[in-house]
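As structure tokens, here come the structures.
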Structure P
Amino acid sequence: MGTAIAARRFNVREYHKLAEVGILGEDDRVELLDGQIMVMAPIGENHRTIVDSLAELFTDRRKGRYRVASQNPILIDDQDEPQPDLVLYDRAAIGRHPSPQDVFLIVEVADTSLNYDQRTKIPVYASAAIKEVWIIDLANYSIQTYRDAQPASRHYANVETHDRASWVSTLAFPDVSVRLSDLLRSS
């Protein structure tokens, strides 16, 4: 007869306490999902370049309508504090991490993390009713868009894949559009 092993789950307060006491360091690439501390993959060169290019593009086009966060946390609930690659969020979220109702768009850039982003992060974002999520898949040179969150089933009703030549616009700001081929030229 085997021994059952239980995982220790953390809430956001405990997660922050681990950093305060030095168990988690400032440079540790971790995030809290479903109460578990998840180690994130190292940032590759193309990943970094795409995130930087997107941050620049989104910043240049914001016209005072939103803020742009790069690899900073959002607070979903007491068990979830992911660190997406990019977030467009409401300018009113001051002095706190953005929450789901503040978020217009989350972008995850996947070179080695596609499976993790699709199977672990997307359900968390859907359950929080995040309006729109993009995954930029560097292995297949595509942008996957996730729209129309279905919180109860933890998925999105509208999932599309766009090739590198397609323009993709945000739902909240249709004048803000991206073409992966343009971003790849800068990487």
Structure Q
Amino acid sequence: MNHRTAITGVVLAGGMGRRMGGVDKGLLELRGRPLAAWVVERLGAQVDHLLVNANQNRERYAAFGCPVVADQVPDFAGPLAGLHAALAAAATPLVATAPCDSPFLPADLVSRLFSALTATGADLAVARTFDQPHPVFCLCRREVLPHLTDYLAGGGRKIDRWYATLKVVEVAFDDEADAFENINTPEELRRFATP
């Protein structure tokens, strides 16, 4: 680890995979391995502890060797519910997130987010490529948990609206834009099937 503060990573695999026809996206195979396995490997190498947020097929996700945490908010409430579950489960001051459908995420994601977070004193650091923020690639202070709990309890679900209530620093990854490719549809899965 090239950081001093302990970080828990969470692979966000709690969605319903609507654009994939309602299948559990993280378990779809890419080049012979489940999508989530790629993310577990890449994110796990960058953090001190790793969790998987999943609301279905929990035993299959547990086979990746990480604790599995389900949303505490019902009805597949989206990535903020996954972040909330991770913040509640983590014992470290910082939590990093990455979605299960982005198998090529940067190897230096967490270190660059951490540098920006600590340099600015922000609550949250978010990856950005050019003018496009990637809010599900973030590093978040665990102390925002009560604020997020209140936001979700009030019916809030939009990740960008919640971020707007915090001190956020966006971190440019223009040099690694392709690393944020995500796989949302069967067509995209086919497109990335060969290296």
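Coordinate-derived values only; no laboratory data. Since we're looking at a predicted model, the values are computed, not measured. Cβ atoms are built from the backbone, for glycine too; each structure is taken alone.
Computed quantities for the displayed model
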read-out	value
Test item: Rg and Dmax of the Cα atoms in Å, for residues 58-145 alone calculated as 12.7, 38, pick one of P, Q	P
Highest-scoring label, criterion being Rg/Rh (Cα atoms, Kirkwood Rh), among P, Q	P
Structure from which 14.2 was derived, mean count of other Cβ atoms within 10 Å over residues 34-41, options P, Q	P
Origin of the derived value -5500 (helix-only ellipticity at 222 nm (-39500 (n - 2.57) for each DSSP H run of 4 or more, over all residues; to 500); candidates P, Q)	P
Among P, Q, structure where relative contact order in percent (Cα under 8 Å, 6 or more apart) as derived comes to 15	P
